[in-house]
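The following blocks contain the structures, represented as structure tokens.
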Structure 1
Amino acid sequence: MFRRVAKGFTLIELMIVVAVIAILASLAYYNYGRYAFRTRRADAREMLMRIAAAQERYYTNFNAYATSVTAAPPAGLGITDATSEHGYYTITTANGASGDAQSYVLTATPVSGQAQASDACGALTLDNLGNKSQTGNESNGSCW
């Protein structure tokens, strides 16, 4: 008589395929999260550079740097919202190394999704001399 040959997949073969797909998906999700942190940092860098340019314009008019980002001139820069464009960072300013209004340090502090996810770089800083730094480490690519 004729023997009938089974066609199709067995349950074990199907479970192996599902396990491989799950492993690949978990690796992709992890790498996507790291990529998202790096792209969100561009939001902070852009806002820091914009406020640094505003500080330099302020300095040409008042011979001192502004002590506030949101206060109206002559006390501050008059920027209505110190949050970055996409809302991942807030920007603050403080007196720099000289301790008076002849220098400044801008700080971009992560908020919302960027802060809750604990980006390795932490807060980004920029001073009047162009020195760039961060409070965390650069384990997820260059912070600047």
Structure 2
Amino acid sequence: MMLEIIESYRSWSSALDDDGFTADPDRDGIPNLQEYAFGGDPMEPSRRNDADGGNLLPTLEESANGVTIDFLQRTDADERALSYLVESSVNLAEGSWQAVSDQIDEISRESAGPGLERVRMEIAADLEARFYRLKIDLNE
């Protein structure tokens, strides 16, 4: 029987001087937890994914029926105890954020390099202006 060892956040960040979730050792504006979740390198300032050349950080665009959010996700996110949740709010107030799962029209996924996929969600929007965010949680 062959055991597969999945890299945890703790092992991934163990060589960093500051391994905290919000630390940014390479000063590229992307905190460690996001670098980990999106397959970035916390020691090399970059805002691009080397494999597909796309943005490392999520992007949001208006579409004909609402908005489209595009983001990188680890293919083994469950094993790494990572969760990715798209939320919206009408006013940015604490407690006003709601999951958009009931508003998703379509989800597509394509490979974005080893262990990563690019997720594209079409989100139906109502007439009310909204703010969107991708919430990353780690439950190790």
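Rule-based calculations on the coordinates, nothing more; no lab input. It should be emphasised that the depicted structure is a prediction, and the values quoted were computed from it without experimental measurement. Cβ atoms are built from the backbone, for glycine too; each structure is taken alone.
If helix-only ellipticity at 222 nm (-39500 (n - 2.57) for each DSSP H run of 4 or more, over all residues; to 500) is computed to be -2000, which of 1, 2 is the source?
Going label by label, the one that fits is 2.
Upon calculation of FRET efficiency 1/(1 + (r/R0)^6) of positions 8 and 80 (r between Cβ atoms, R0 = 41 Å, to 0.05) from the atomic coordinates, which of the structures 1, 2 produces 0.05?
Comparing all candidates, it corresponds to 1.
For structures 1, 2, which has the highest computed value of distance in nm of label points 7 Å out along Cα→Cβ at positions 104 and 128?
2
Match the computed value 11, 38, 35, 14, 2, 0 of P(r) over Cα pairs in 10 Å bins from 0, in percent to one of the structures 1, 2, and report its label.
Comparing all candidates, it corresponds to 2.
Using relative contact order in percent (Cα under 8 Å, 6 or more apart) as the calculated read-out, with 23 as its value, let me know the right label among 1, 2.
2
Upon calculation of FRET efficiency 1/(1 + (r/R0)^6) of positions 48 and 64 (r between Cβ atoms, R0 = 30 Å, to 0.05) from the atomic coordinates, which of the structures 1, 2 produces 0.65?
2
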